[in-house]
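**Student:** Some structures are shown below for you to check.
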Structure 1
Amino acid sequence: MRDKGFTLIEFVMLLLITAILGMVIINDISSTLSATNLEVAKWKLKTDILYAQNLAVTQQLNHGVIFNPLLSTYSVYSQNTTNIVSDPLTNQPFTVDYVNDTSFKGVTFSSPTFGNRLEFNDLGTPSNGTEPLASDGTITLNRGASASLITVTKNTGKIN
């Protein structure tokens, strides 16, 4: 008569199946987190560009975003690139650092097609700081093999 319980082989098989399922789930979660970090970084940059444009229109003064691709940072400024505005949430200088902010871990960006400066006039029209954008500009965000584009439409400054 057989005792009720598991044999050693059944127990090893159970452990093996559990380990395989665990590896699949962990791999799926890490790839999801990777994509999420990239989307969070994209959303943050888009809203910060819109914030600079909104400041330019409401205050009737040029405002913009200055990019530093080498350090993966950008700042929102007023009138000139040395006058960094305060972040309304933290009351600190409005600079975003993709390297040191854990929300954006692993995210970098390449040089925008319009140069390292995006400025809006009192009508919200985008320029590279010296002349209006001649064509739509793009910023490419990267995380590993994944990439995401942000497009700034010439003339209107619409962000896609």
Structure 2
Amino acid sequence: MYIDIKFILGLLKIPGGNTMKVAVLDAQGAGLGQTIIKKIHKEIPQDVYVIALGTNTCASSKMVRAGANVGISGEHAICTFCRTNKIDSIIGPIGMLCSGSINGEITPMISSVIFSMDCTKYILPLQKHGIYIPGTRNLQIKDLIEEIVLDIKKSMYSSIP
């Protein structure tokens, strides 16, 4: 497994302090996750720590190559990480809240843990999984990602004493 060994051994240390901690969840080939991570690092080059949550090793490794600070793979590692770490926000497709979505890669445990997290959840309304959110038909993914990154920047700078 990709990072599970370090994670299980307790060697994974998430920074504290003023560093914004952002998790990006993706599955399959992580195309969306890679795009989000690249945009975050382009717009917020410092004071942000990106955690790639991949439902499979391929997704995690591609997001790490895109610039994530660490990658976590698989149901058990994702759920344990989300329950035991405080993050500021999580970004992912709407399917991350729907058990069985993304071709079955989002398990009931993953969707439940993500829904229960005490952080800002940025949901990308992809028109898949039989879910349609009125008003989102003409929105471009790149514009949604831009809006998310701007909101993260705004929250970072509004929390500085």
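Only the coordinates and a few stated rules stand behind these numbers; no lab work does. Every value quoted in this text rests on a predicted model; they were computed, and no experiment measured them. Cβ atoms are built from the backbone, for glycine too; each structure is taken alone.
**Student:** For which of 1, 2 does semi-axes √(5λ) of the Cα gyration tensor in Å, calculated from the coordinates, equal 22, 21, 14? Each step should come with its number before you reach the end.
**Tutor:** On the way: 1: 49, 15, 12; 2: 22, 21, 14.
Label of the originating structure: 2.
**Student:** Taking distance in nm of label points 7 Å out along Cα→Cβ at positions 21 and 149 as the criterion, which structure among 1, 2 has the greatest value?
**Tutor:** 1
**Student:** For FRET efficiency 1/(1 + (r/R0)^6) of positions 37 and 85 (r between Cβ atoms, R0 = 25 Å, to 0.05), which of 1, 2 scores largest?
**Tutor:** Between 1, 2, the highest calculated value is found for 2.
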